[in-house]
Structure I
Amino acid sequence: MTESAAPPHIHALAVAPGDIDFMGHVNNSVYLQWVQEAVIAYWRRVAPAEAVAQHLWVALRHEITYRRPAFLEDNVVAQVAAEGMHGARAFFHTLIKRGEDVLAEVKSSWCCLDAATQRPARLARDVVRMFVGEKQAGPGSP
């Protein structure tokens, strides 16, 4: 993963009985829910409370590579790191893991929205630095 200002966020995930598909493992669609849950938890952990209150995130794109199946009794975590920002867009790398085994790798892009107007919004420079680091902030950052 690209090094960022904040260490990767580790987010525990729960495998529920309803997550299991006809093949006996976690359905692929559940991984999308997990990524969304983990990225939002990362944002809430790293960003100042004021920025969290003023901004929302919507997913624009997820690219998932499934490596191994997950099962009902598994202890699964998501390891999330912000890789960069360009304007109102942020880019994340998420690993879904069971112990050291990578179950899925996800590259995703998200759009930051102003919570009041629900229109795309750039984050303040200091928040960008906290979120993705100076080097990854990019020329499109404020």
Structure II
Amino acid sequence: MSEQESFWDAECFVVVTDKTKPAMKLTIDELTARGKKIYVVDMSDTPDKGAMQNISELPLDADRAIIGVTRTNPADIINDLEEKGIEKFWIHWRTETPELKKKCMESKMTCITGKCPMMYLSQGFNIHTLHKNISKLLRKY
């Protein structure tokens, strides 16, 4: 089992979004369908009902975090999540920054980058599983 596949074995996740990456909503839906405990931090101008607006509001029981933001540097978010005891992160593809890459290299935490979480999380026949199969054929899975 790959690091990307085993990432989803945890029971409690934090999803940080600013609503600029549509796959983050799908990630929340899929984790909910799998019975996972999820905390959503919605950093957008119009947060969804029930979502937290700040990482400081999070309790201390989350195991892993999925971050999909483009309005904020994900490296800054990781600092806040690290303070909550989270050490395993999935940074949505095409949102990596030089600061994030440096932080991940210099620390003991696990950072998955360069991959869409839904490619590993989605089930059934859809655009994400199609992406997964193409990536496998191209040996990029």
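For which of the structures I, II does the calculation of FRET efficiency 1/(1 + (r/R0)^6) of positions 29 and 133 (r between Cβ atoms, R0 = 35 Å, to 0.05) return 0.95?
II
Tell me which structure, out of I, II, gives -7000 once helix-only ellipticity at 222 nm (-39500 (n - 2.57) for each DSSP H run of 4 or more, over all residues; to 500) is calculated.
Source structure: I.
Mean count of other Cβ atoms within 10 Å over residues 77-84 computed as 17.8: which structure among I, II?
Answer by label: II.
Which one of I, II has semi-axes √(5λ) of the Cα gyration tensor in Å, for residues 53-92 alone, as calculated from the coordinates, equal to 27, 13, 10?
Of the options listed, only I reproduces it.
Suppose relative contact order in percent (Cα under 8 Å, 6 or more apart) works out to 22; of I, II, which structure was it derived from?
Going label by label, the one that fits is II.
For which of the structures I, II does the calculation of Rg and Dmax of the Cα atoms in Å return 14.3, 42?
II
If FRET efficiency 1/(1 + (r/R0)^6) of positions 13 and 101 (r between Cβ atoms, R0 = 25 Å, to 0.05) is computed to be 0.65, which of I, II is the source?
The value was obtained from structure II.
Thinking of I, II, which structure, once distance in nm of label points 7 Å out along Cα→Cβ at positions 37 and 85 is computed, gives back 2.6?
Going label by label, the one that fits is I.
Given a value of 3.6 for distance in nm of label points 7 Å out along Cα→Cβ at positions 45 and 61, calculated from one of I, II, which structure does it belong to?
The value was obtained from structure II.
No lab work stands behind these numbers, since they all come straight from the coordinates. Everything numeric in this text was worked out from a predicted model, so none of it was measured. Cβ atoms are built from the backbone, for glycine too; each structure is taken alone.
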